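Take a look at these structures.
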Structure I
Amino acid sequence: MVWEVRGGRGARLLPRLLPWAVGLLAGVLALGPALGRGYVLRYDMVFVPDPSLGTVLRGADGFPRAIPSDAVAAALSAVLPGDVVQSLALLAVFAVGGAGAALLVLRTLPPGGAGALAASAAAGTAYVWNPFVAERLLLGQWAMLLGYAGLPWVVGAAVLLGRVRAGAGLAGLVRALVPAAVGGFSSVVLTALTAGPVALTARPASPVHPRAPRRWARAGLFALALVAVSLPWLLPSLASGAGTDPAGVAAFAARSDTPFGVLGSLLLLGGVWNSGAVPAGYGEPVTAAVRLLLCLLALAGWVWLLRRERPGFGPGLSAAAVLGLLVAWSGTTGPGRELLVWLVSAWPGFGPLRDGQLYAAPLSLVQALGFGACVWWLVGRESAPLRVGLAVFVVFLPVVVLPGLLWGASGRLAPAHYPGEWLAAQAAVAADDRPGAVLVLPWSAYRGPDWSGRATVVLDPATKLFDRRTLWNDDLVVGTPGGGEVVVTGEDARAREAARVLGPDPATGLPERLDAAALGGLGVRYVAVSAPVDNRFWSGAEDLSVVVEGPDMVLLRVQDQHVKADKAGIPGLEVTGGLVTVGAIIWSVARSGSSLVFQRSGPSAGSGARKEIPK
C-alpha cells in the first residue's frame with residue numbers, strides 16, 4: 001500500500017507512528033499513578049515480587065486460569081522488577097489496542113490527508129477509552145484486556161487469510177493472536193467470537209493469491225491457530241476434572257449501570273456485574289445521555305463505512321457484535337438464564353458464558369471503527385482550521401464523557417508496597433527446600449489490606465506470593481442488590497478438603513484451633529495468616545512454630561514429622577503445551593513479513609480480613 005501523504009520522511013512516518021502514540025497517550029492518561037513504582041492491587045489484578053514460574057506451571061486442581069498470563073509475568077519478572085512488569089502489561093493494553101483499532105480504520109478508509117489521520121486517532125481513542133475497558137480494568141482483569149487489545153489485529157489477519165497463501169496467512173494469524181495467547185482462556189473465547197465470523201465471511205481485497213485458501217479452509221486455519229495458542233491452558237484443563245458452579249450465571253449476569261436499563265447499558269459498553277467496578281461519574285443522567293448519543297453516532301458511522309468502503313471484515317464483525325450482545329443480554333432474561341444454567345451444568349467448558357458483559361467486546365470494536373468513520377466524514381481530506389479543530393475535539397470526546405477513567409481511574413488504581421513481613425515470609429519459604437503446601441488464612445479469597453493505603457478489595461496476594469502450591473478458599477461470595485449473597489463454589493478439590501478439616505468460622509474465616517497432624521495430612525508445611533486478626537488462634541498448638549510474625553502477616557511452620565507431601569513436579573502437559581505454543585509464535589514471527597497483518601482490508605481500491613464482592 002502506498003500512502004498519499006506529501007512531505008518528507010517525517011510525513012511518511014506519521015501514519016505509522018500516530019496510532020501507537022495515541023494508544024500510549026491514552027494509557028498514560030488512564031493509568032497515571034499506576035505506572036509508578038509499587039504494585040497496583042485491585043480485585044483479580046495481583047502482581048507480587050519475584051513470582052515463581054515453576055509454581056505457576058504446576059498450577060492447582062481447578063481450572064488453570066493463571067496460565068499463561070501469570071507464567072509470562074513470572075518469566076519477565078526474572079529480568080525486570082515485578083512492578084515494572086505490571087506497568088508494562090497495563091500500558092500494553094492501551095498501546096496495542098489503540099494502535100490496532102487506529103491502523104484497522106486507517107487501512108480501511110481512503111489514504112492520505114488529515115481526515116485519515118484524525119479518523120485513526122479517533123478510532124484508537126474510542127477503542128481503549130470506554131466503559132468496557134474502564135470496568136474490566138477496575139475488576140483487575142488485565143490479562144483479558146490484553147486479549148481485547150489484540151482483537152483489531154486478529155480481525156485484520158483473519159481478512160488476509162483469504163488473500164495470501166495458507167502458510168503466510170496462518171503465520172500472520174498466530175502472530176496476531178499473541179495477546180490472546182497471553183490473556184488465556186477468556187481472551188481466546190472472546191477472540192473466537194469476534195474474529196471467527198470474519199475468517200468465515202471475509203471478502204478479501206484483490207489481488208488474491210491463486211493458492212489462497214477458500215472459506216472453510218480459512219475457518220480451519222483459524223481454528224488451528226486458536227488451538228495452537230491455547231495449548232498451555234487447554235491441555236491441563238482437559239485433565240483437571242474441574243467443575244463450574246451454575247450459580248455463577250446469576251452472580252455474573254450483566255446489570256444496569258445507566259438509566260437505560262440492562263440492554264441500554266450494554267449498548268453503551270457498560271453493564272458489568274460488579275457495582276464496585278463502575279468508574280466514578282459513569283451512569284449519571286447527563287454523561288450517560290451524551291455517551292448514548294456518541295454510541296448512536298458511532299453505529300451510524302459503522303453503517304456508513306459498510307456501505308461506502310465495504311471492508312472485508314464488515315459482515316463478520318457485524319455478526320459478531322450482534323451475537324455478542326445477545327449472549328451478554330441472555331443472562332438477564334429468564335429463558336436465557338435457564339439455557340445458560342443448563343449449558344454450564346452439562347459441560348464446564350461453557351463456564352465463560354456466565355460473565356455476560358464480556359461479550360460486548362465486538363460491539364466495542366464496531367463502535368470504535370464507526371466513530372473513526374464519523375471523524376473522517378467530518379474532516380474529509382481538507383485541512384481547513386475549523387474542521388481540524390472540531391475533529392480534535394471529537395477525537396477526545398470519549399475522554400470527556402468518561403472522566404472516571406482519568407489518572408488511575410480517579411485514584412482507584414495506585415501502587416502499594418508489600419510490608420516487610422510479607423517479603424520475609426516469602427524469603428523464608430523460598431529458603432526451605434522441603435516439600436509441602438502453604439495454607440492461606442483467613443479462609444476467604446478476597447482481602448481489604450490496610451497496608452495498601454486505600455480502600456480496595458483484592459484477591460489475597462498470599463495465594464501467589466510463595467514458590468509452592470497454596471491452599472486457599474476459591475469460593476466467591478457475591479453480594480446481591482437486595483442485600484443477600486450468592487456463593488459461587490470454587491473448583492479446587494484440595495481446598496474443599498482443607499475447609500472440611502479446618503471448619504473455619506464463616507464470619508471470620510478462622511478456625512478455632514490448628515491441628516498440626518491434620519494439616520500435615522493435607523500436605524501443608526506452612527500456614528500464612530495474611531491479614532490482621534484479633535485472636536492468636538495458633539497459640540498453644542503443638543508442633544507449630546512461628547517463623548515470621550507481624551501486624552499484617554504471620555507465617556507458621558508444621559513440624560516435619562507430620563507433613564506427608566510429595567515433591568511437586570511440573571506436569572508434562574504444561575511443558576508440552578507451552579513448548580508447542582512458543583514454537584508456533586516463533587515460527588509465525590520468522591515466517592511473517594512486517595506488513596502482513598495490516599494491509600487494506602476492503603475490496604480493491606475505489607472509494608478487612610474477609611471481603612465480599614458487591615453486585
Structure II
Amino acid sequence: MSNIIGIDLGTTNSAAAFIDGSNAKVIPNKAGNTVTPSVVYFAEDGSVAVGEPAVNMKLAAPNRTVTGIKRKMGIDENVNVAGKKYSPQLISSYILKKLKNDAEDYLGQSIHDAVITVPAYFSDAQRQATVDAGKIAGLNVLRIINEPTAASLAYGLNDYTHQNIVVYDLGGGTFDVSVLELESGIFEVRATKGNNHLGGMDFNARLTDFIVCKYKEETGIDLTNDKLAMEKLDEAAERAKIALSEDESAKIEIPFITADEHGPRHLSCTLTRDDFEILIGDYIDQTMALTAEAIAEAGMQNDDIDKIILVGGSSQIPLVIQRLSQLIGDKIMSGINPLEVVARGAAIQAGIIAGEVKGMVLVDITPLSLGIEIDKGLFVPIIERGSPIPTEAKKIFTTVEDYQSSVEIHILQGERRMAKENTTLGTFTLTGIEAAPKGEVSIEVTFNIDINSIVSVSARDVKTGESKTVIVNTKTGLTDNEIRQIIEDSNIDGITPNNFIKMFDDAEEGRDIIRKIEHLLNNDNADNSLHADIEAAIIFFDKAVDERDFFAVEKYLGVLKDYLSELTISVQENIAKEEFVYR
C-alpha cells in the first residue's frame with residue numbers, strides 16, 4: 001500500500017480513499033462516516049472545526065460557519081467570518097487537512113501525497129487554487145483530475161471491453177457531464193460540459209423560497225428577515241429534498257421558527273415530489289441539454305452510449321434518473337455509492353501513479369479553448385477545447401505598430417470570438433523585441449497544459465531569441481511565499497480543534513454527572529447542605545455549554561465531578577451509620 005491518497009474535495013461533502021491491494025477503499029473519518037461535510041467552523045478562541053462538529057455549530061453560530069466554499073475557489077474574493085477575512089484556498093485547506101489527518105489515523109502512517117479531483121469545467125484559476133489549498137494543508141498534489149473522469153476509473157477497474165460511457169455528475173454545488181471511451185484499459189475523455197454554479201444547493205434554495213412564500217401567504221410573516229429562521233429552514237429543505245428521493249411527500253415541521261407580537265410561531269407544511277420536480281425542472285432541463293451537447297461533441301449518438309455513471313447526491317433524484325433514461329435509455333450503472341465514487345477513482349489514479357494499478361491509462365481533455373487577444377479585440381485559440389492533456393501548441397503572431405519595442409500578451413480561456421467575452425487568465429509583456437516596421441517581427445506564442453491542466457505560456461521574438469515564460473497564475477493564485485505565510489498565520493497544524501471537540505465530550509459527560517447527582521439528591525441519605533451549591537454549579541455549567549465557553553465548561557465539569565464524589569461518599573457513610581446502629 002502506497003501513502004498516496006485520492007481526495008474528492010466536494011461542495012457539500014468530501015471524501016478520501018486509498019488503494020488496498022487491487023481495491024479502492026474509502027477512508028472513514030473519526031466519526032466513522034465515509035464522507036465528511038465540507039463545512040468549516042471558526043471558534044472565538046481561534047480553533048477550527050471541520051465536518052460533523054462544524055455542522056453542529058451551523059445553527060448556533062452561522063456567522064462563524066462556512067459552507068459551499070468550493071464555489072468561491074479561483075475567485076479573488078475573501079470570505080468574511082465574524083469580521084476576519086479568509087481566502088477560499090485557506091478554508092478549503094482546513095477540509096483537506098481534516099481528510100489528511102483522518103487518513104493518517106486510519107492508515108497508521110504519514111500522508112504527504114495526494115490526487116485531488118475538481119469539476120471538469122473548473123478554470124485554470126480554480127485548479128491552481130485547489131493546488132494551493134493542498135499545499136497549505138501540507139499535501140504534495142501529484143495530480144489534479146476531473147471528477148467525471150475519476151468516477152469512470154472507479155467503475156472501469158478490470159474492465160477492458162470497448163465502452164462509451166456518460167458520467168453525469170450532479171453534486172451539491174456543481175454539475176459536470178463527460179463522455180468517455182474505454183478500450184483496453186485506456187480511458188479517453190471525448191467531450192465534457194458543465195456548469196460550476198448548478199447543484200443541490202440551488203435545489204435547496206428553490207425549496208426554501210417556495211416554503212417562505214407559502215408561509216408569508218398564510219401568516220403574513222416574511223422569514224427572510226430572520227437569519228436563524230432561514231438557517232433552520234435551509235436544513236429542513238435539505239432533509240426534505242433527500243426524503244423526496246424515496247417518498248412521494250415530505251413533511252416539514254419547525255417549532256418556534258420565529259416569533260411576532262402574538263408570541264412564538266411554528267411552521268408546518270407538506271411538500272410533494274410533484275411540487276419539488278416542478279420547482280427544479282428547469283435546472284434538470286439544463287443538465288439534460290448539456291448532456292446531449294457532450295454526446296454530440298464526442299461524435300456520438302445517444303444509441304452509442306453503453307453505460308451511464310451517476311455521481312453526486314443530487315444524481316439520485318428520481319426526476320434525474322427518469323430524464324436520463326428518456327434521453328439515453330435504461331443504461332444507468334449501480335454498485336458504487338455516488339457520494340464515494342469520485343474519491344475511489346482518485347485513489348485509483350493515485351494507484352496508477354504509484355505503480356500499484358497496472359494496465360490503465362487516463363487521457364483527459366481541456367474543456368475550454370485557450371488563446372490570446374489580437375488586434376481589434378479578437379480572440380485567437382491556440383489550444384482548442386477537447387485537446388488531450390498534457391499538450392502543447394504554438395502559433396506565430398506579428399506586431400501591429402511600427403518599431404514597437406514590446407508586446408503585451410493577454411491570455412484567455414473560452415469559446416467567444418471577442419476577447420472581452422472570454423475569461424482572462426493573465427497578462428505579461430515581452431520586451432526587447434526587434435525594432436522594425438509593423439508586420440515584420442515574428443512572435444512565437446506557445447501554450448502548454450500539464451497533467452494537472454495548469455497552463456504555462458511563453459512568447460519569443462523568433463529573430464532575436466528574446467523570450468518570456470509565465471505559469472498562468474491569476475491574481476487568485478498564490479506564490480510559494482504567500483502559501484508559507486498563510487500556513488504560519490493560520491497555524492494549520494492546530495486544525496484539529498481538540499478543545500472544541502472536547503467541549504462536546506465534556507458537555508455530554510457533564511449531563512451524565514448531573515443525572516447521577518439528581519438521583520443522589522433524591523436519596524434520604526444525601527447531604528442536603530450541598531444542595532444550593534450544586535444547583536448553582538449546574539446553572540453555571542449549562543450556561544457555559546449554551547455560550548460555547550470551552551474553558552468554563554471544563555472548569556464546571558470538574559466542580560460537578562467533585563460534588564458527585566462528595567455526595568456519593570456522604571450517602572455511603574450515612575448508609576453505613578444506619579447499618580451500624582441497626583446492628
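Computed from the coordinates by the stated procedures, all read-outs in this text should not be read as laboratory data. If you're wondering where the values come from, they're calculated on a predicted model, not measured in any experiment. Cβ atoms are built from the backbone, for glycine too; each structure is taken alone.
Assuming -12500 is helix-only ellipticity at 222 nm (-39500 (n - 2.57) for each DSSP H run of 4 or more, over all residues; to 500) as calculated from a single structure, say which of I, II it is. Don't jump to the answer; show the numbers that get you there.
Numbers: I: -16500; II: -12500.
Attributed to the structure labelled II.
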Among the shown structures I, II, from which was the value 145 of volume of the Cα convex hull per residue in Å³ calculated?
I
Parent structure of the calculated result 26.2, given that mean count of other Cβ atoms within 10 Å over residues 117-124 is the read-out and I, II the choices:
II
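Given structures I, II, which gives the highest value for mean count of other Cβ atoms within 10 Å over residues 245-252?
Working: I: 22.1; II: 14.6.
Of structures I, II, the maximum of mean count of other Cβ atoms within 10 Å over residues 245-252 occurs in I.
Taking 0.45 as the value of FRET efficiency 1/(1 + (r/R0)^6) of positions 133 and 437 (r between Cβ atoms, R0 = 35 Å, to 0.05) derived from one of the structures shown (I, II), identify that structure. Let's see the in-between values first.
Working: I: 0.45; II: 0.10.
Source structure for this number: I.
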FRET efficiency 1/(1 + (r/R0)^6) of positions 141 and 181 (r between Cβ atoms, R0 = 30 Å, to 0.05) - structure with the largest value, from I, II:
I
